[in-house]
Structure P
Amino acid sequence: MIVRFLLVNVPTLWLGIGLVVLTVGLSALGLGVTRWRVAPGKLAKLQDVAGFVIAVVGVIYAVLLAFVVVIVWEDFGSADTTASNEAVAVGNLYRDAIGIGGPQGGRLEAAVRTYAVSVVESEWPHMAVHQDGSGDTENDLNLVWGDVKALNVPAHSTVQADFADQAIRDVSTATEDRRARLLESQSQIPSTLWVVLLVGAFITITFTYFFALDSLGHQALMVSALATLIALSLLVILTLNLPYTGDVSVKPEAMHTELDSFAPTMF
């Protein structure tokens, strides 16, 4: 819920700036409190142990971050492929309608075009906010199915019959891809994993406080650099978490391309 709210209402640029500033600010505050409450002499005695532990913790957390980034990136790529496949199926269905020709083909052409426009103009914005399909687009798809079901091709017209059979396959494919797209729009990493990522970030940054450098400014700079790197990694995970939501998301470009190519004289 929080992730969706941030992606829908906050531009990615400001989300990134806010996340980095918050992470670096809290990290610097923690360092300042640690140096104020704990004498440098005591911190120096902990450096050897802290150095060994942070090496282990850092590697574990880095592997975890990389693992999650790969997961969300693969999901994002899969969502992009699904959107492209759906557009191709809709485009093929439109070509089937042209091949069928006559009043039946004309009705199917109009229904397919209406459905494609509905996906781009109605369902995509709705899906970006609610991670669900649009009722209007669902109705338009049902009308396409109705026109396909009503196809009555003469038995002697082999070519038209082939186009009609292909139309059944293409509308089935388009429906399956739409269902997959809607499911992928809801896919996100579980809240438990978010807790692990945030706790891991806290532990990793906290261990850097146990190094008693002579210059507090130099140590603050190193802590801030680590905090920035972690914040940016979390930003990547956050922005790719919901593949159809936010500024960094899968757009209906493939369907736009198919719509631009629709014409009664395609072949």
Structure Q
Amino acid sequence: MNVADLWQGYQMAEIRGRVIKDRMRLENKVCVVTGAGAGIGRAIAKAFGSEGAKVVVADINETGALETAAMIGQSAAAALGIHVDVADPESVKQLASETVARFGKVDVLMNNAAIQVNKMVEDTTFEEWNRQLAVNLGGMFLCSKYFLPHLRPTRGIILNMSSVNATFVEPMCAGYCATKAAILGFTKALAIDHGHEGIRVNAICPGYIDAGLAEGYFLAQPNPDLARQQAGKLHALGRIGRPEEVARLAVFLASEEASFMTGAAVAVDGGFSSGLPRGS
């Protein structure tokens, strides 16, 4: 092969690379994101929209859901904001029916809705404990249950938001840690049960992210500013993460780039779960 042939081959590879890069990874996909009215959920919904998806933005905070949908709509992507309480079976059924009525199918379910009670066990009320279980774990069960019939025809994808707190626990959030650990088992069970149908199921495990529930955790500490600084030092990269960094992982897992991944728990945590960095 002479130099001219090599150069021509290089040019063709470069062109193919640009085509792949320019192609929207979720073009014409219908993606449902719960807990998308703010924080990580909002970032994921916006990232899905930027990759060509039609996005259903679901949240118990309807105002937040509509705001996120409007943000996505500014980029010409189709988005629908819907109120949902993921702990309520009828509300989840309605979410599924409205999604299919509007867009005709479902390709991706992003189970992201969650709450966190920052208390010691003996200070946590029975109602607070049960509400965490109902939203964080029960919500994933209900959404998966009622969306699976619609994911089957599209050989769709379920993504479950867990946390590094599934395996690396911290003070004053026993209920949250318990639910996030259970999500890993639930994810593997779904992957095993529905892999033969072409449905892929994976979990995302963020470290501290500068949004949403982490902010509530910081505010619950005696010195929120100090807690934020200390949290950054727990990560090998020396900082807490950004919502869009989690969103990029969600896009990858929702795309064909992750076509041979299922039953996995993927950390996006700046090294937080790897151990304590030097000087921490």
Structure R
Amino acid sequence: MPAAHLWIVTRLTVIRLLGVSNLREVNKMHFRPMLLVEETNDKSMMTYLTDVGTPISIGVYSWLIEGASQNVLVDAGCPADFLNSIGFPAKQISTQEAELEKAGLTVDDIDLVILTHLHVDHAKDVDKFKNATFVVQKSELDFAANPHPIQAGWFVQPPEDRLRIVDGDEEILDGIRVLHTPGHTPGVQSVLIETDQGTVCLCGQCTILDNVDPPQALKDMGVLAITPGIHTNAMQAYDSLTRIQEAADHVVALHDMSYRSVESIP
């Protein structure tokens, strides 16, 4: 793989790593980004009340956790055609089948799918994973069953007979935990894995790198994170982001395009 530039957000700084794939030899567990769709939006949809009028590309990913005791995926993904049909310009980059094949797996091999939340771009393709159990927060299921009109039509209901419902923070498998980090939706959960590089958190909030590592001008004002542009509770979303920063040594921004050519994190 060509050397890739990966930005991993730490508590105090952003570290650029070159040739990230070489780290696989020393990590027992890591995230494997699987970019499925590239979506085009106004940046202010990601960074609340900032960067209005700035176009941005964001990624719709599934994330394979390699090195775990079971085959675990974070988020099921969504096809570009569906996003286009609801007004979000998008193009297909790859598929879950093609990306899992690179790891020697098929969709039928996936045991667990941890859904960060139930918005369509994260959960639309749950039906592809016929043998998987879906890990979802109770508060997310409750809200998705009767969403506020401002987010009506954005939610997916996963198969009821294959649900593992959690209520707050919980260990999912050895070395894999979820944190309840609401704000973008009421039941957002973020996924932490333990690695030889420390605790890595895949932030379940709708984020790019600026959300978890704001520009210095904002930091000088005491702003430690930028709330996602889409949210059910702006202040709760901010508090969840700062909680994630405290809980993890490295934070991965769920929608950032910088991971598109990266094999593993960390």
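Below are the figures for this structure:
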read-out	value
Origin of the value 26.2, where mean count of other Cβ atoms within 10 Å over residues 157-164 was derived from one of P, Q, R	Q
Top of P, Q, R by distance in nm of label points 7 Å out along Cα→Cβ at positions 213 and 245, largest first	P
Per Rg/Rh (Cα atoms, Kirkwood Rh), for residues 133-228 alone, the highest-valued of structures P, Q, R	P
Mean projected area of the Cα convex hull in nm² - highest-scoring structure of P, Q, R	Q
Structure responsible for -15000, with helix-only ellipticity at 222 nm (-39500 (n - 2.57) for each DSSP H run of 4 or more, over all residues; to 500) calculated and labels P, Q, R on offer	Q
Structure (P, Q, R) behind the derived value 17 of relative contact order in percent (Cα under 8 Å, 6 or more apart)	Q
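Where a number appears in this text, it was derived from the coordinates with a stated rule and is not lab data. Predicted, not measured: the structure shown is a model, and the values here were computed from it. Cβ atoms are built from the backbone, for glycine too; each structure is taken alone.
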